[in-house]
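Next up, some structures in structure tokens.
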Structure P
Amino acid sequence: MLNSDTPKTFATAVNCMDGRVQTTVMVFAKARFGVDFVDMVTEAGAVANMNEGVFRHVEISVQAHSSQGIVVAAHSECAGNPVSDEEQKEQCRAAAELLKGEWPDLEVIPVWVPLGEDLEILC
């Protein structure tokens, strides 16, 4: 267990609130960025809802926790964003570009989480 003197590293994830995808995204972000923790910014159908609140929460993560990178996730069977998988993937890429515009020094990775399958990095 980490004590209060142990340096703690963070990444940020913008993700749907759906509990079925939280662990997958967190595990990916921790491995990808080599961090201890992931600040989860959640919103129903997050990639279709890149609002001021989402950006504010990402900003807090980046500034207060010196986030090492950002993952933007979308997933299949999303009740908060009931559009086709292809449309969600495009929204995810677009959301990642918006975040990259705000934090150009950080790696921002769009990912797709098909339920019951492996996470896919979107190009």
Structure Q
Amino acid sequence: MKQQFKYCMQYGELYHRNFYKEVMEKNRVHYEYYNLGMTKDVSKDYTEISFVCLREDGCLELPAIVETACQTAARKVPELENFHFHTLRHTYITNLLSNEAQPTDVQELLRHKHDQCLCTCYKRG
């Protein structure tokens, strides 16, 4: 987070902020993602969102790019033989729970509807 703040100061008005907009279409809700430079006007129906994987300019680093980096690391470093993108999710959630985050908050972050998965997958001692 500190590093991203440093980049924000470095890039100034060229730094991007990330937003989503909820869209109802054919009785279904979906979300559109936008990134806007610091000088752009933000529509009232946009909600700012924070992402974990950002480029230096503040834009979202797409999951496919992170997955490629994980695959490359797994190929080049023997100790990371079974490492994949989803491992990052497990590490993040384990760290949250280890630092006494509320399970209901973690469940919401995971977008799990039932807490059984949270207990089964992440509370393994």
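Values computed for the structure shown
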quantity	calculated
At a computed -0.27, -0.95, -1.05 (log10 I(q)/I(0) by the Debye sum over Cα atoms at q = 0.10, 0.19, 0.20 Å⁻¹), which of P, Q	P
Which of P, Q leads on FRET efficiency 1/(1 + (r/R0)^6) of positions 33 and 81 (r between Cβ atoms, R0 = 30 Å, to 0.05), largest value	P
With mean count of other Cβ atoms within 10 Å over residues 65-72 derived as 21.8, matching label from P, Q	P
Structure from which 27 was derived, relative contact order in percent (Cα under 8 Å, 6 or more apart), options P, Q	P
Among P, Q, which structure scores highest (criterion: FRET efficiency 1/(1 + (r/R0)^6) of positions 9 and 97 (r between Cβ atoms, R0 = 30 Å, to 0.05))	P
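Every read-out reported here was derived from the displayed coordinates using simple, explicitly stated rules and does not represent laboratory data. Note that the structure is a prediction, hence the values are computed from the model and not measured. Cβ atoms are built from the backbone, for glycine too; each structure is taken alone.
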